[in-house]
Structure 1
Amino acid sequence: MILLLIRHAKAEDFGSSGDGSRALTAKGQLQSRQVGRFLKERDLLPDLVLHSPLVRARETAEIFCQTCGADAPVQEAWLSCGMRPEEALAELAVYESMETVAIVGHEPDFSQLVGYLLGAERGYVQVKKASVIALSVQPPRKNGVLHFSVWPAMLPVGE
């Protein structure tokens, strides 16, 4: 399967309502649309989009799906902050028959997952907000092939 990792876009600063309820900023909403346009223009639409239960990940996934024409995203508790690479691969194995699956989540979880799949030492991978990484994977196997990593400055700027 092609696994698309989409880190949530720019969110509000920490406030009294807690980390889980931080919504996207206007910039984050724009970044989410940019990710959707980028993948749509390259015909890389996912068969399924999964997202963390946190508001910023849900909003990123919803805006991304609306922009690129993907089906509505599905919330998965295992994508919450603190996801372990082994857990992610075990959960993704359920979707092994799908060609392309996108997951929308958090740091440092995504950096750890990419490093784990590529055999990189901890600290060698950093995933910026609103980045898109594409890997070929065969969950639950611990291996992956990197196709690309795109960060926000590389995304199309049009509204």
Structure 2
Amino acid sequence: MKSESYSVTEAKLKLQQFCAYQDRCHKEVVEKLQKMNMIPEAIDIIVSELIQDNFLNEERFAKSFARGKFRIKKWGRIRITRELKLRNISKYNIDTALKEIEETDYLQTLHELAEKRVKAVRETNPFKRKKKIADYLFYRGWEAHLVYEKINELVQ
């Protein structure tokens, strides 16, 4: 298995397709270029050209990431923030991305998730029952005060 080598132009084209297919963060692009055995100078050149040509836009990535994870995976703000931080997204872009989520949709989604979980948990001990529901919601990144409020509303 020989490792392929790419010219800067070839690598840039490959990365343009990579970024056009789906919004990417800088970290993903740099990792991809490193896997392609590009030297650091070439990586810097390609990344800056991708930014100039608007193939790479951290704010756009953060916004679409937040919208998608909220809508599809039903993640809360804490989980979305944690995942964006892992991708080295700036605090400013994380805050901007979280504004993409409507407060009414956010609370409605929490309500639906909690209700669904309440029906699924078969535990009869009320404390264990509440803990199982809370753990599920915490794992998905929902804020503690919202989780406890919702559990106390739904579980007697």
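Derivation of every value follows stated rules applied to the coordinates shown; laboratory data play no part. Since the structure is predicted, the reported quantities are computational estimates derived from the model, not experimental observations. Cβ atoms are built from the backbone, for glycine too; each structure is taken alone.
Suppose you compute semi-axes √(5λ) of the Cα gyration tensor in Å for every structure in 1, 2: which one lands on 42, 16, 11? For semi-axes √(5λ) of the Cα gyration tensor in Å, the value 42, 16, 11 is produced by structure 2. Here distance in nm of label points 7 Å out along Cα→Cβ at positions 9 and 25 was derived from just one of the structures 1, 2, and that gives 3.4; the source is 2. When relative contact order in percent (Cα under 8 Å, 6 or more apart) is calculated for each of 1, 2, the greatest value falls to 1.
Consider the structures 1, 2: one of them gives 18, 13, 11 for semi-axes √(5λ) of the Cα gyration tensor in Å, for residues 81-136 alone as calculated from the coordinates. Say which. Working through the options, I get structure 1. Each of 1, 2 could give mean count of other Cβ atoms within 10 Å over residues 97-104, but the derived value 19.8 comes from 1.
Work out which structure the value -23000 belongs to, where helix-only ellipticity at 222 nm (-39500 (n - 2.57) for each DSSP H run of 4 or more, over all residues; to 500) was derived from one of 1, 2. Answer for the origin of the read-out: 2.
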